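The structures considered in this document are given below.
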Structure P
C-alpha cells in the first residue's frame, strides 16, 4: 500500500500533529449522513461527495490543510420512512461533532472548516461552529460543498441543465453527477429518474426547495410525504463529465477558502460593560 498523502489527518503521528499545528494548517472536517438517495444511488452519497471535494481541494493546497476522517452519520429523522437511513438525534449529533472540533482546538488548531454533505445537518452544524467560536480560542466556519459552486455564478449558468427550483435537491442532477465521477461503479444509472418534489409544483412563492436556495418559508417534514422514491431532482440528466467539473470547481473554491481563512487574523473582542462582569458564563471563553 502506498504512503498516504501528508494532508490526511488520521495517517499522521502525534509528533507530526505538533508540526501541523506549528505550521498553522487549516483542518477540514467532512460531515455526511447515511440515508436513502433513491433507487439509483447508494446510502453514502452525503459522505462520498464532501470527502471527494475535500481531498481534491487538499491536493491543490497540500501544505496548508489537513482532512479529517469523514463523520458518517447525521441528522436524518425526516427520512426514516426509507429503509437504510441512519439517524442521530440532533442533540447527540451537535454534541459529538462539537467534541471533534473542540479536540482539534485543544491540540492547537485555530482554523477549522466543517464541510457538510447533508442538507439537514446545516442548522445543527451552524450551532457547532458558533459554539466553537464562543467557547474556545479557535475559529470555525461551515459550508456545504454544493454552496461552493455558487461562488462563481458563471459556473452555475454554464453547468446546470435542470429546472429551478428543484432540479438540484436530493439524489438529483448534481449529486448523481458527482457520484458518477467519484464512484461510478456503484451508481445504478438505469434506475435514475426525474423526481419532482410535490410541493415544489404547488406554485407557491414561499414553499420550495433547491440546494441553491429555498423559499421564504420552506416546509420541512417527512420526506416520504413529497417524494415517492426519494429522488428530488433531475437525476436522469446526470453525467460523470458534469460530476468531474462540479467536484473540481467546488475543490478549487474550497482551496481558496482554506488559503483565505488560514491567513485571516482573528478579530479581537471588545468589552462594553462599564463594570466588567464578575462571573463567567458556562459557555464563555475568557476575553
Structure Q
C-alpha cells in the first residue's frame, strides 16, 4: 500500500512532471530502453538531507515501484561530502532517466533550505529562541520549503494567511489603524486563531498591549529598541523579532525576552548544496 504521505504529494508531482511535456515527443518516450539500473545518491557537499519523499513520489508518479522506504533513515540527518546512498532495488532506465532531474531538483532544494536553517537554529539554541520562516516562499513550492525548514530544526510561522491572523502595516492603513485592524480580525469568528500584531514603535507596542494583544512581532527594531520593548512584556506574551535578519545580523537579537526570530532569508537565500543521482547498468 502506498504511504499516505507520499500519496498526498502525487497531484503536485504530476503538475511538475508536465513541465517536461513528454507527450510532445512520443517516439522518444516509446524508444527509451527499459533495462534495469541501480541508483546511487552521491553527497557532494555537507548537508542535512530533506525531501526524500518528494524524490520517491516522482518515480512513483511515473509508474515506478514503491521501493523507497529505506530513505527514511537518512531524512533530516547530517551527511558529509562523499556519502553514497545505494538504492537496494533496480529501476527501469526509462523511468530513472525521466524522473531523475525533477526528483533531484526537489531533493536538492529541500536539503539546501534544511541545511541553511540548521545554521541559524544552532546560533539561537543556547538562548532557546526559535527560528521561524515567513510566507516569502517560492509559489508552488511553499509546502516543500516549509517542510525543509522543519527538517533543519526551524519552525513554521504560518502555512497560509488564515492559519493565524497577522496585522501588518497595510491592514492598519486600510482598516482604521491598529485598533480598527484588531477589531476586524476579532470579528472573524475564528475561535482558535491567534492574532499576531506587527509593531513598528514602542508607542505602538503600548497601544497593542492595551488592546489585549499577546503575540507581537517587532519589525525592523534595533537591538537597543528590542531591549526597551521587552521591558514592557507582560506574562503570557510572545515577542517575535523580524525585518532584514540574516545569519550575520541575527546574533545581535539573541536577547532575553525574545521568543523567536522570523526571517525570509532561510527559504529564499539558502546556498545550494550539491547532490547527484547516478545510474549503474546491471
Original post:
One of P, Q was used to calculate Rg and Dmax of the Cα atoms in Å, for residues 55-206 alone, giving 21.1, 65; which?
Top reply: Q
Original post:
Looking at structures P, Q, which one was distance in nm of label points 7 Å out along Cα→Cβ at positions 119 and 183 calculated from, given that it came out as 2.1?
Top reply: P
Original post:
Which of the displayed structures (P, Q) returns the greatest value of FRET efficiency 1/(1 + (r/R0)^6) of positions 135 and 239 (r between Cβ atoms, R0 = 35 Å, to 0.05) on calculation?
Top reply: Q
Subject >> Entry that produces 1.08 once Rg/Rh (Cα atoms, Kirkwood Rh) is calculated, selected from P, Q >> reply: Q
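Bear in mind these aren't lab numbers, they're just calculated from the coordinates by the rules spelled out. These figures come from a predicted structure and were not determined experimentally. Cβ atoms are built from the backbone, for glycine too; each structure is taken alone.
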